[in-house]
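In C-alpha cells below, several structures.
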Structure 1
Amino acid sequence: MREPTWLITGAKGLLGQHLQASLACEAVVALGRGALDVTDPDAGRAALAHYKPDIVINCAGWTNTEAAEEYPHQAWQVNAEGPAHLAAHCAQLGAVLVHISTDYVFAGTTSIPYPETASTAPLNAYGRSKAAGEQAVLEVLPAGYVVRTAWLYGAGRKNFVRTMIDLERVRDTVNVVNDQCGQPTWAADLADQVVRLGRSAYRGTAPAGIYHSTNSGAASWYDLACETFRLLGADPARVCPIATDELDLLAARPAYSALAHDRWRATGIAPLRPWRAALHAAFPTLLSDAVLTQLKVDV
C-alpha cells in the first residue's frame, strides 16, 4: 500500500502546528482558515478535489468558549456545519476523516472518566456545537473518526500553561479555579496519536467511531498551575485556589470532564502517558517558546 497524502484543516492552530511537525516527512497539505474556510461547502469540495488527500484531519474549530455564548450562530457554523460539509466531501472522495472534538460535550456530573460510549449533554453553546459536529460526521460518514481531547497546551500558541509561565514572572500570586477537573494534554502527544490513528484507519485496521485522546490521570486547573510553578522552580503556594463562581463567566463549564481511553485497545495504539509526565517532557519547549515570545515583545 502506498504512503497516504494528508490534508490538515485549521493548520495554524495549536494542534494543526503540532500535526505538521509529526508529519514532517510525509506528503502533507496544511490549510489555515484563510486557505480553507470549512463553513464554505464549495471551498471544501474544491480543495479536496484539487489535493485528493487520503486522510483529512479536521482541526478547524471555534474554540473560544466565552465568545460562543455571544455568537452561537457563528460557532455552530464552524463546529457543526463545517464538519458535516467535510464529511460529505470525504465520503464522495473516499478519504478517511479524523475530526477533532472536545470533552465539553459532557455535562461533568460524574466522578469517573467518561467512556467513548457515554451520552453527551453539553452545558454551553460551544459544547452543543461540537456535539452536533460529532453527530454530523458519524451520520454523513459512518466510517469516520471523532477524536475528543481536552485542555491542550504546547508551544507556538497561547494556552493555559504558557499563560502561567508568563504570569509567574510578573505577579506575586495568581488565582486559579480549583473546582473544574479534566486532563491537561500536550498537543505533541495528541498529534502523534492522531497520526497513528490516521495511518491505522487508512490501512483499515482501526474501527471507525469515537476515540478519547488525552493524557491520562486528572487534575484541576489549580493542580496544573501548581505543577507549572514547581517546574519553574517557583513556590506553588503563590497559586491561590478559587471557585469558578468567583469568575464572571458567560459559559458554564463541566465540573468533571476526564475521559476514559478504552477504545484504543482495538487499534493496537497505546493510550497517552500521564499528564504530569507529559508536562515535564513538554516543559523545555514551552520555556523556549516563552523566552522567544518575551524577546519579541521586548524588541
Structure 2
Amino acid sequence: MALIVVVGGADTGRAPMGAVLLRRLLLETHPTWQIESAGVLGHDGDTWQPEARMALEHLSATPPAHTARSLSPALAMQADLLLAVDRGVGRALELQYPDGRWQVLPDLAESAREVLDPFRMTLDAWLIYGRELEHQLKVSLAKVIAYCQGETLTPTVVASKVEAASQPVASLVELGSEVHPAYRRLHILAFGIAGIPEVVDWGKARSSLREAMQSFANHIAASAGPSDFRPAALAMLGGVLGAGSDPLNSNQLTILREIVGRVAQTLDPQDLAGLAGAIGRWQS
C-alpha cells in the first residue's frame, strides 16, 4: 500500500480536489492506496473553499469532509510521494525537503500549463482549473504509479510559459464605433493608467477598473452566454487587482494590458487557461 499526499498552498482548494480526483483514478487498480492532501501555507483547521466543493460536484465527484493541514516533516517522511500541484509548490518542497520523495504534477504531465490557485475566483474558473487538474492527473497516472512502486523516473523539464496571453494587444486608437461602451471604458482605463502611472490615484483607479470589468462581464454574460469565458477571465483579473490603493508595478501593468486586450474577443477554455498563467505572474 502506498501513501500519496497531494500538496497545494492552503489545502483548501486544489490539493483536496486533486486528492479526490486521484483517488477516483486509482480506485480500480489500487483501491488500498491512501490519497491525502496537505498545504505549505499553514491554513490549519480551515475547510473546503465553497467553489472547490461545487466544482468537484460538477466533475461528478463527491467532496468528503475535509480539514486543512500543513505538511509536517513526519507526514513528508511517511509519504511515498508528495505530489505538488504547481511548480511554485514544487520549489517550496525542494527547499524544505531536498531529499524528499516529491514530484511536480505539471512536469509529470509534461504540460506547460499550471493549475494556479483560483482563490476568490468564480465557479467557472474553478471548473476550468478542476478539469485541467484532472487532465494532468490522468496523463501522469502511469508515472505516479511507477514512482510509488519504486521505479526511477527520467526527469522531464518543461518550459513554463504563458499560453494565449502573449497575443498582440490592440492599441487604444484601434477601437471602432461598434465596441461596447463598457469595454471602451475598460480599455481607456487600462491603457491610460499604463501610460501615466506616476500621477494616478490608485485607490480610485482600482475601483474604476473593477467597476468597468464587472459592467463588461455582465454585458458578455447576457449577450454571449456560457460558452464565452471572458467573464471568468475578468473575475480572475479583478481578484488579483484587489481593492487597495497600492500602485501597480510594471509587471502588473503589462498583465493588465494583456488581459484587457484579449477580452475584446471571445475566449474559449484554453484561452482562459493561458490567461490564468499570466494572472499567476501578478505577484512576481
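I have 0.6 for distance in nm of label points 7 Å out along Cα→Cβ at positions 59 and 187, calculated from one of the structures 1, 2. Which structure is it? This value belongs to structure 1. Cα Rg over 2.2 N^0.38 Å, for residues 35-178 alone was computed and gave 1.18; which structure, 1, 2, did it come from? Computed on structure 1.
When helix-only ellipticity at 222 nm (-39500 (n - 2.57) for each DSSP H run of 4 or more, over all residues; to 500) is calculated, the result is -16000; to which of the structures 1, 2 does this value belong? Considering all the candidates, the number was obtained from 2.
State the single structure among 1, 2 that was used to calculate distance in nm of label points 7 Å out along Cα→Cβ at positions 3 and 123, giving 3.6.
Considering all the candidates, the number was obtained from 2.
If semi-axes √(5λ) of the Cα gyration tensor in Å, for residues 107-258 alone comes out at 32, 19, 12 when worked out from the coordinates, which of 1, 2 was used? Value 32, 19, 12 for semi-axes √(5λ) of the Cα gyration tensor in Å, for residues 107-258 alone corresponds to 1 out of 1, 2. Looking at FRET efficiency 1/(1 + (r/R0)^6) of positions 11 and 243 (r between Cβ atoms, R0 = 30 Å, to 0.05), point out which structure of 1, 2 has the largest value. Checked 1, 2; max of FRET efficiency 1/(1 + (r/R0)^6) of positions 11 and 243 (r between Cβ atoms, R0 = 30 Å, to 0.05) sits with 2.
Structures 1, 2 were compared on Rg/Rh (Cα atoms, Kirkwood Rh), and the highest value belongs to 2. 0.35 is what came out when FRET efficiency 1/(1 + (r/R0)^6) of positions 203 and 251 (r between Cβ atoms, R0 = 35 Å, to 0.05) was calculated for one structure; which of 1, 2 is it? Corresponding structure: 1.
Just so you know, all these numbers are worked out from the coordinates, no wet-lab data involved. As the structure is a prediction and not an experimental result, all values here were calculated from the model. Cβ atoms are built from the backbone, for glycine too; each structure is taken alone.
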